[in-house]
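Multiple structures follow.
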Structure 1
Amino acid sequence: MATSLYDMSIPSYLQELGAASGFMRKGAEHCAEHGLDPGELVEASLREDMLPFRFQAISICHHSLGAIRGIQEGVFTPPPAMPDLDYAGLQSLVDDAITQLQAISPEEVDALAGKALVFKLGKTEMPFVAEDFVLSFSLPNFYFHATTAYGILRMLGVKLGKMDYLGQMRMGS
């Protein structure tokens, strides 16, 4: 069975974005239960030399919905400067990415197979075709930022387990 561009991207993005929405909801509930300011979650990082939760949540969206948009446009760049979103704003960003990805048809994504795109970072340009971009750049970055966001919440005491990270898996009958 051949795997299409849609199959290798959108279902995986939706699975983990759904998981992120869930573990972020648990983060908000944790704050409410313990009288904590959700802003502390937004600015928290695993190490002082790592970017905070805010960046991780934005990057989850950027390396999923933004990756598909980049393939469509032929250019992918780091996330643009974003307003200082609060925790609820980050939750909305993730939920919006889910909604937008659900609206993209398999045919629309599969039509992008073999399409050339360039990742631009300053003066550096890295050429890809859509499938290689998804498999070797987009998905690894997507999972890195999702894992880091999950790890920050766990570090701060949010009660999460592996199933919270995995989300709704795709299983055969």
Structure 2
Amino acid sequence: MKTFVVLGMHRSDTSRVSKGLSGENVHLGDDMLEPDVHNPLGYHENHVFRWLNADILKAAGGAWDDPPPTQAILDVAPQFDERIRFTVQRESAARLAAGKTDWGWKDPTTTLTARPYVPHLVNPHFIACFREPRKAAESFAKRNGHSPDKALALAHEYNARLVDFLRWFAQRDA
């Protein structure tokens, strides 16, 4: 069994990557965010992880569009440990009912909250989605109504957090 976690800034083709995974033998969940005018082919995001990540970010003093410092997330992570463990186990087990061998999820905010999940994942495969920050920011500002400067700052922040996470993950066992 593999666990696939798609990471990247909003509007960085994370949905397209997730759609490709779901077309393979990867179960991404049963309670998915519905397609809309901004993403008519679907977001391929499991609500369970969206809500969990929102709660983690809120407890750390931030939100998806106002990322708290990484250390603040790590400071509150222990209070979410049991919920993360339960969620990962339940969603992983759901793959069998769906007739899939692998599972995973995509929620761009996991880019900010990924570290607390790592101890609970079996055979994790992180897929990093990068898009040129100005292009991601333009699309994001148009969709969400954020100012271009705010959208660009968020794109840079998510990309920096993604690089930091990948470095941490690669070095954690070194």
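All of the numbers you see were taken from the coordinates with simple rules; none came from a lab. Keep in mind that this is a model prediction, so the values were computed, not measured. Cβ atoms are built from the backbone, for glycine too; each structure is taken alone.
Which of the displayed structures (1, 2) returns the greatest value of mean count of other Cβ atoms within 10 Å over residues 18-25 on calculation?
Result for mean count of other Cβ atoms within 10 Å over residues 18-25 over 1, 2: largest is 1.
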- Suppose you compute distance in nm of label points 7 Å out along Cα→Cβ at positions 10 and 98 for every structure in 1, 2: which one lands on 2.3? 2
- Can you tell which of 1, 2 yields 4.1 when distance in nm of label points 7 Å out along Cα→Cβ at positions 34 and 74 is derived from it? 2
